[in-house]
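These are the structures, in structure tokens.
Any read-out appearing in this document is the output of simple, stated calculations on the displayed coordinates, not a laboratory observation. The structure presented is a predicted model; accordingly, all values stated were derived computationally and were not measured.
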Structure 1
Amino acid sequence: MTLNKRRTERYFNQRVKPRTFKIGDLSLRENRITMQEEGKLGPYWEGPYVVITNNQPGSYFLKDAQGKELPHLWNSEHIKRYYP
């Protein structure tokens, strides 16, 4: 079992692409609520947002265009880089 677990872990780690953001980067965040209301034709990403700080590796505080901070942390799985 241990050998199989190590092989699976190695396979996963070779293919994962970590997302890292610097302070001031523009990003988009997932829009799950609109997806539930509008269905599959609704927008999946919303933004752009500015990365304010990173609390831990992979978690970030975001700010919208008007300067309002979002109320909680966002994991890097749920945000992606925005290219204007």
Structure 2
Amino acid sequence: MAEAKPATRDASGGLFAHLMSKLELKNYAALARALQVAPPVISKITHGRLEVGDRLILLIHEKFGLPVAEIRKLLAAPSA
């Protein structure tokens, strides 16, 4: 039987936490607005139901100047 992910696990790795800290955002809704994506996209990613795709990686790179290599590194980082 597969073990369920803990409820506090953010499937985006440390990426969303890094962006929220860098941009001084208070919540995922503010992050969604900053990225100009629908809030359910952020929710699905954080709950592991959707992966961060190439389009979102490129969007983050273009909007915030974060190198793609750093974005991928943050995605691989474990989060709380």
Structure 3
Amino acid sequence: MSFMDTLKDKLGLAKDKAGDTARQHPDKVDSGIDKAAQTADSKTGGKHSDKIDTGADKAKDTMGNLGDKGGQDTGGTT
């Protein structure tokens, strides 16, 4: 098995685990994303608040989609 095949397998497992976590604990996932966004906003002095908020919203949507799909790839872009 090549390095890339091994890497793809590991990433697939991580994606499945992320989907399971998103499905089982959506409130904790959202809270973690919010906390990371607040930290990033604080570190940048509020200069990029709009971009950080947009990124946090997209991250929440992506995690919600992983949870809804059971970690399966939908073929779309995130």
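Determine which structure produced the value -27000 for helix-only ellipticity at 222 nm (-39500 (n - 2.57) for each DSSP H run of 4 or more, over all residues; to 500), calculated from the coordinates; the candidates are 1, 2, 3.
3
State the single structure among 1, 2, 3 that was used to calculate semi-axes √(5λ) of the Cα gyration tensor in Å, giving 20, 14, 12.
Traced to structure 2.
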